[in-house]
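Below, each structure is written out as structure tokens.
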Structure 1
């Protein structure tokens, strides 16, 4: 089945967790009910090997396994976006594996190397794109300090279709949108709570970890924003804000912890998180998360 990638990217990018078994090994099959639920609810583009998938806690072999297994489980029902990153050789290997698995596009993580440069990042993106055989590319921007010109240079590369904007700076986002080709798709990369702000300056769609647990709420928020109904969107976001507040604690170190703890509570155990992510939730965090689950009718 063919899909309109640009349209899917303006929807919800559902960042899937990476499940582990009791021995701590990746256990992708545990994702099947989560993927099925998300797609049935209407999530537009599942994402494997994203940050909610603990990308940097995985080996490259594990990331290759995850993209193969997730793409097989999605089974053509939606385009799959595959996270790519780390050293250039690891990134190129994973890009090739993602293309072979049938991913529709690559999401290239912004390199966390302390010696990264804007022009070096251009070469990095070029090499990754070539290794995939030319799959479309989404840039995942978590640090806008590289400047608008550098962002525009990256967006001008062949194959780059858009940017997942994950910095809490809407004015910089507005500058970047104005500086780049209008065909570039700008996606809110800070989940539901930031989506209205990013929509207001021109982004469309958003990333979501909530879809692992409650995709219907994410879809309702997206529908409200697409209709320009900001009041309804804010009301719906207020009803899931506690979930994101728990995830943002400990310098964002409970981001995945909160999702996996909630999944355990609703009977979709995907195992713990790996260090240096925090595990488990503290008693106070757990109490707040369980109150959210009860009030939302999820448990």
Structure 2
């Protein structure tokens, strides 16, 4: 097993390539589409580096895995699929998120809320095979209703892809104030992750390093239990919930939440062009608090 991580500097998002080198097969986790909010321009410059990396190694892409419907970047899953193939994977509870935001964006009846835009829907305990790597889905709601972590294991190592559930120890944990989020649920989800062997390598979806530290895509279960500022050993559920709710009340909305969510709940598809050939995103006024 090999894991190669690519930092999208604008959104501080990590995309990961998980590969069974012997079997020449790989998965891409959380690919990012470049988006300039000021101009409305999209591009694929960053994700094209990931695609080129896979092609250079001659690997076949089996899966494009989304840990959840991100609110801080637009998914590049469709571009990756067009370039490399592969099946698009997300947790089955994405249907709850689709239903919630269909109402917020007032999408018409053509928008599907059955997750049929995706190829594979996972639930807790489901297994995907990537060559000789076993990928087990773990349902970890709290940040949103639909977050999944994915534990990849072969005969030599294990790698846990946690999405936004956990950040680096000096950063803490995901916010829970989005529709469907819940701090108590997140605490319980994190305990499932921290019950894994302490040497389990954790691959982060984001890193927001404190002053003086460089971006880093990885941590470990042991490091989280020892030093996570929000949820290290000794912090109980009530303490965590109180901290998380107070902190969330002070946070501004992510700058890309409006374009990101409406694209990502549709599997990364951009809106269909209108009669002038231009695609448009919607901005709900005075709805998101």
Structure 3
């Protein structure tokens, strides 16, 4: 089993949050660890100060340029591209480090949030100042009680993630959010995709017709409701294939399939690859992200 990486900041640093540079990441991590599939139980924010970077998150490739921010959330599988030509800042924080009000307002548990966010105008400078302030406080030598230091870091992180979650530019936040039908359906799929792949089951449980859910999902996500369910199942299958040594039979059982054969047929139908071929690709025998998403 490839371990899910836990939050392990250096000894002597505050619990719950860490700020480091790409250079520091390279110095303490083996290249193969960065190149291989990683799955964290904490949030990872990345922004560049020099160069550019390719990064794969949930098997889709993203380009990160100066001024943009990459946000990898707990549970997502990601792979670093070549970091040699880039410098930047990473901010890592555990799920429960922000207070509940911040977590709700910043939608920290949103599984469909944009991966790359690009600030517009003064938003970029506000984010830079917030990140600089957090970095200085994290590395600071001002003596204060530990609980006070942690409280300050929590407040500074809140400023950063709230600004980042509510950008007005491309892939930023939206004022209205998703429609009610789609939001309820999306959340139900997130809870139940391993129990049912039938649109009719979700429609009945939510009190909508299948047609209503399909229209709402098409308008909000660009795909029909049944395809939305299938994509979520395939994504979890990809995550498990890339990140674990579970057999196809075990993965099939965890995803609600009656047999490894049925799982294999379903996976091939939706990806064009067998589970074994996809696992080989994700482990580095093909370019990261080349399988599409």
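Please treat every number below as a calculation from the coordinates, not as lab data. Bear in mind the structure is a predicted one, so any value in this text is a computation, not a measurement. Cβ atoms are built from the backbone, for glycine too; each structure is taken alone.
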Exercise. When distance in nm of label points 7 Å out along Cα→Cβ at positions 217 and 233 is calculated for each of the structures 1, 2, 3, which structure yields the highest value?
Worked result: 2
Exercise. Given that Cα extents along the principal axes in Å, for residues 89-200 alone, derived from a single structure, equals 37, 29, 25, which label among 1, 2, 3 identifies that structure?
Worked result: 1
Exercise. Given a computed value of 1.00 for FRET efficiency 1/(1 + (r/R0)^6) of positions 97 and 121 (r between Cβ atoms, R0 = 25 Å, to 0.05), which structure among 1, 2, 3 does it belong to?
Worked result: 2
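Quick check for you: by mean count of other Cβ atoms within 10 Å over residues 25-32, which of 1, 2, 3 is greatest?
Details: 1: 17.5; 2: 26.1; 3: 11.5.
Max of mean count of other Cβ atoms within 10 Å over residues 25-32: 2.
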